[in-house]
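Bear in mind that the values in this text are calculations on the coordinates, not laboratory data. Source: prediction; values computed, not measured. Cβ atoms are built from the backbone, for glycine too; each structure is taken alone.
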Structure P
Amino acid sequence: MKRDESPMQNRIQRRTLLSRAGLGLAAAAAAPRSLASNVWRSQGQEEAAPGAGLHHAPKAKRVVQLFMSGGPSQIDLFDHKPLLQERNGEELPDSVRRGQRLTGMSGNQASLPLAGTIFKFAKHGESGAEISELLPYTAKIADELCIVRSLVTDAINHDPAATFALTGSQIAGRPSLGAWLSYGLGTLNRDLPQFCALVTQGKGGQPLYDRLWGSGFLSSRHSGVQLRAGADPVLFLNDPPGIDRKVRRRMLDALRRAAEDDAARSGSDAPLDRIAQAELAFRMQESIPNVADLSDEPESTYALYGEDARKPGTFAANCLLARRLLERDVRFVQLFHQGWDQHGGLPGAIRTQCKETDQASAALVTDLKSRGLLDDTLVVWGGEFGRTCYSQGALTKTNYGRDHHPRCSTIWMAGGGSHAGHTHGATDDFSYNIAADPVHIHDLNATLLQLLGLDHERLTYRHQGRRYRLTDVHGEVISALLG
């Protein structure tokens, strides 16, 4: 052993020698593999990916998605229905339901009483957007918002609906939106992940799975990296005791040589993908503590985002962390906030949800604008579906619940080339069916890709004999949503 080699380094070199002798083949076979060549097909031509280039000039280069897990009630937040309030307590008309399916949770109710919201609405800004009293901070940025009241999905239960919204398929296993962006556009900052996921700590509600920010059948290097509250924002990032940066560097160099040999022998990119992730982790050991350390933020930041921003793991703290990631050119940041599944006790529960999220959501938009980042950063707020206009369970003057409703929901966008001060689409008088300008989940995702300079029909990946894309074989860009 040479003098500058540690016992750990010596063991790595012995493993490398054994791998070259063929004993590493079983491990390579068991490891995840790239199942297809990473290529785009464009008008009969194939281009190398990831980061192969834009299909057209982008309006946005970063995205932050605020995912309200559980399905926020559009009727109580953005879709004001005076007639529904007037007919409160009446039976849901058959002419409105049209025989459409209900979930098993309310489908067997003897009565489906209409439930108008108990919350007041008002028009805000020059755009005159109607927004509930539950969202006073969002109301202040009304003229920055592109509100879509006519979003429709195919799924009626949480898991398939969230999977559909975030991957374009109700069946698990497809790449997430952030993974597609990483694959198509590459990274803007080599020292940080191109895709980060942040989950509000300590919230109950529908479970979240890491496949929602996973890479599916794309290379694992395109997966989102979850950042957590506390001393270790990324699990297993720190070196174990006794391993310093120099030793770690030598270990990585040895692993790279082994990976290159493995890739040459197997014809697979998987070994190179794994070493690329290890190299990123090495760089993140310095970059992540820097971005996660909020000690340099002035008091004005906490006045803007709210006192919760001082508490790691809260939605407000995650919004602040998202801004720090975006200003360092992380391509895609996804925030998850659970608890929007109000089958009963909606008035009290939705007040809590809005108190936890309203100020920080609006602050993020305001902060990005003040830093000159909103023009090329797209902010998207919404959940997996909407809620019913009838009450699930008993209806009283002060209390009601709402079941899942896939046929219409409301989301909003801001910045990144979206149509500011615009409200798109309309629902019927009961917020039960789309009355004008429907926007399907595939249409929304096609439009998001359009703003980022990508043609959703050309961003494809060959897997198991066919070419896949985020929008499957559907989707149209909704030009009215573009600024």
Structure Q
Amino acid sequence: MIDIVSGIVFVLLFIVFVILGFYGSRWRRGDLSKLKEWGLAGSRLGTFLGWFLLGADIYTAYTFIAVPSSLFAKGAIYFFAAPYVIITYAFAMWAMPKFWNIANRRGYLTVADFVREIFNSRLLAVSVALVGIVAELPYIALQIVGMQAVLVAMLHGVGTTTTIIELSLIVSFIILAAFTWTSGLRGATLGALLKDALILVSVIAVVVAVLMIGGFHSAYVAASATSIHYFQLPSGLYNAYWSLFVFSALALYLYPHVVNGSLAQKNPKTVRTTASLLPLYSIGLGLLAMFGFMIYGVPAAMQYVKSFPASIQGTQVVPGLILTLLPNWLAGAAMLGIFIGGLVPAAIMAIAAANLFSRNIAKELKPNITPKGETKVAQVFAVVFKFLALGFVFIIPATYAIQLQLFGGILILQILPSFVFGLITRNLNRRALFLGLLAGVVSGMYIMLAANDYATWTTTLVSTGLGPVFIGMIALAINIVVVVVGTLIANAMKVTNQVPKAVLDSI
């Protein structure tokens, strides 16, 4: 349980976070009744702020809670998170500056805007938007799991805490909804500065503390004596490992919140520079992943973790190390960093999903909607999506919360042919792209359910003749085959997308 000093530091820093969130509406003033200003911060962020915003986008409760938790529970397979967030930036440096240029020239705010125009398909654009929205919901839910882990740690030993935790989450989300409504992406960007600073200091402090007590060697010895493979990947999981990190890397910059973070920057050069600097964050992710076995070198932290039910032990790895190694005041700051490390990304993700809904679904239903009305719809649904995401929290045991992000990855990968191939060629048939998207989503969800025996989701791997592989890879392969075959058939029948030449020339 956190003490009075830690609690006071936590609360005071949370107040600072809230002030920053509401101040966002006044910072770099713009007309927040326009969707570009509210949802993309007017596309005026420089390298420094763009780096922090995307850092908050990408390094979330997934990094602070889910990765160490999964590695603690299952071993080295979940270290795939380290290489994936390195190679993904090579893709980002090619795709996102190119997309920024096109989006700025044509007035696009979402990937679905781009898909609708270059393939001349309302159905495809709406489908891409729906997939993007649904893929964000489990990712937002993962942020809630991270916040729960902090509250559980802070209230440990108090007694019956379920009501307090639920009330704390509701109050936090109401506050988050309030400043998201008023400040949009600007408020989240300022919150990202505080969140990243606190997390950076905390990670360094824990690593130094472990070094000072000689914990690395004892962690290696103790962890090696367990039945879990922490330091050597079993040969049967090689294909699982590379398919997880390669296809997670392809998925990351397809997520609406990461696209938003890229389009919020002021020019393509800034987008490229930010992507080149983001691997610095990966050092922190690698260290946090190591917390999953490093805890074996800190007996007090291990004892703390073992005091919880097995279903949530993994989520307490990082809080356990923080509470047993750091001085009280720093522990309070670190716990707040993890807590808002869930709140900030949840806000950014909800804004991105709301942009898609407003721009590519509501506007299709009501084409004459005003710019102010478009923003109002986005503000409302940014709140709605935050609370819808709560439903996913009850699907997966907290220790396996990483499956929430991986499930989102299975879905979001299916827009790759429409978006990424669309940046390369305009020759794919729109009907084939829609059928491929549908085939990928349906097959991915079916395989996911079957792989988990139609019960609780604890894996996103499926057994094949080559051993377990990431389901997203198989679903995307099915998608691409349908797109290619469908396009060949359409070309043979001389069925075209009928995109005006003026549009293609301008893109």
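So helix-only ellipticity at 222 nm (-39500 (n - 2.57) for each DSSP H run of 4 or more, over all residues; to 500), computed for just one structure, reads -10000; which one of P, Q is that?
Numbers: P: -10000; Q: -23500.
Clearly, the read-out refers to P.
For which of P, Q does P(r) over Cα pairs in 20 Å bins from 0, in percent, calculated from the coordinates, equal 23, 52, 22, 4, 0?
P
Given a value of 1.7 for distance in nm of label points 7 Å out along Cα→Cβ at positions 212 and 324, calculated from one of P, Q, which structure does it belong to? The partial results should precede the final answer.
Details: P: 2.3; Q: 1.7.
Computing distance in nm of label points 7 Å out along Cα→Cβ at positions 212 and 324 on every structure in P, Q gives 1.7 only for Q.
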